[in-house]
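In structure tokens below, several structures.
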Structure P
Amino acid sequence: MRRIALTGGIATGKSHVAARFRHHGVPVVDADVLSRESVAAGSPGLAAVVSRFGPDILSASGTLDRARLGAIVFGDVDARRDLEAIVHPFVRRGIEDFFAALPARERFAVADVPLLFETGRESQFHAVIVAACTPQTQLQRVMERDGLTRENAQRRIASQWPIEEKVSRADYVIRTDGSYAATDEQVDRLVKELRQDTLEN
């Protein structure tokens with residue numbers, strides 16, 4: 001089975017690309033979902049986060065207040081690294097379990113990993129897809145989607161590698177600046193290509 005990584009930057013359309021792969025019946029695991037599971041209420045991961053960042057990052061119901069935690073880690077490199085040290089091992093195990101559990105008939109599957117290059121994990125996959133848009137489009141999307149000021153949006157974008165740096169390292173690139181239909185057409189072609197490649201190899 002070919003292990004394919006899907007990555008990109010915040011608000012570059014990666015989730016839409018992943019959904020289109022699922023539309024075609026391609027198995028997809030989402031590192032963001034695994035990340036949220038790692039700090040679910042009552043989990044050892046959440047206990048570790050509280051130990052590091054204090055009880056103020058909890059909501060009144062005892063769940064993680066992501067907005068409060070985000071305000072801390074996106075403004076402090078060391079804090080972000082500490083959080084990643086708690087969450088990333090759980091995510092890595094979840095991705096490995098996902099691939100191991102797939103039936104033999106699956107010729108390829110996709111792991112949606114936002115911080116693939118930042119964590120140096122690209123070598124663990126047979127190919128890397130990057131969902132990309134222009135920096136201007138990315139900034140506008142982050143501001144509109146998350147209700148952030150330009151400064152805060154830029155800070156979040158700056159916490160990841162520049163998108164064009166990721167594009168330069170990709171095996172495949174899906175440009176998401178255009179319409180949803182245009183993005184879907186690119187994914188459709190890529191699914192066909194990947195299926196053909198796995199049949200030939």
Structure Q
Amino acid sequence: MSFTASPYPTLVNTVWKDASLLRNILLAIGGSILLTASAKFKVPMYPVPVSMQTFVVLILGMVYGWKLGGATVFLYLLQGAMHLPVFAGTPEKGLGLAYMTGPTGGYLAGFLFAAMLVGWLAQRGWDRNIVTIFLGMVLGNAVIYAFGLYWLGTVLGWDKPIVEYGLIPFIWGDLLKIILAMLVIPAAWKMIRR
């Protein structure tokens with residue numbers, strides 16, 4: 001199965017054309033390391049600090065495409081399931097499947113589908129201009145929130161203010177991350193074209 005065939009080559013396939021298994025393994029491992037670092041790094045914001053994790057998930061999807069982006073996030077989730085402290089708040093808040101089935105587990109599952117969706121859009125040229133990058137990132141965030149809020153409501157109970165807990169505090173941070181993506185991705189394409 002080729003990780004490169006698509007109507008529009010992704011950023012990584014434009015830069016590193018060799019689609020060997022070794023290349024894909026190295027990119028997936030590198031991406032999972034980047035995801036781990038982004039989970040541990042908090043940006044102070046109001047009303048809550050935010051991690052750069054959703055930014056990295058969506059950027060990996062846009063840069064890698066749906067298959068390699070999905071495989072990278074799957075590797076990251078597999079590392080977490082194997083008790084490696086890759087998630088935000090680990091090991092203090094638990095490890096492995098116990099952590100993954102906790103209140104934030106839906107967001108983690110959403111990462112996989114969001115990376116795949118954004119990667120699929122990128123392979124159709126959505127990574128080429130700021131309007132479609134914005135729309136793709138909004139759709140990716142919506143997928144993360146859909147999974148996250150559903151699971152949060154399931155774990156905490158639907159009588160709780162789930163949207164106030166799991167969505168509203170993060171909107172401004174996610175908007176800033178989308179704006180950052182709208183700057184970073186076109187700049188990367190411009191550098192490559194030179």
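Values in this text are rule-based calculations from the coordinates and carry no lab data. Keep in mind it's a predicted model, so treat the numbers as computed, not measured. Cβ atoms are built from the backbone, for glycine too; each structure is taken alone.
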Computed 37 for relative contact order in percent (Cα under 8 Å, 6 or more apart) - originating structure among P, Q
P
With helix-only ellipticity at 222 nm (-39500 (n - 2.57) for each DSSP H run of 4 or more, over all residues; to 500) derived as -22000, matching label from P, Q
Q
Per Kirkwood radius over Cα pairs in Å, the highest-valued of structures P, Q:
P
I have 21.2 for mean count of other Cβ atoms within 10 Å over residues 136-143, calculated from one of the structures P, Q. Which structure is it?
Q
When distance in nm of label points 7 Å out along Cα→Cβ at positions 8 and 56 is calculated for structures P, Q, the one with the largest value is P
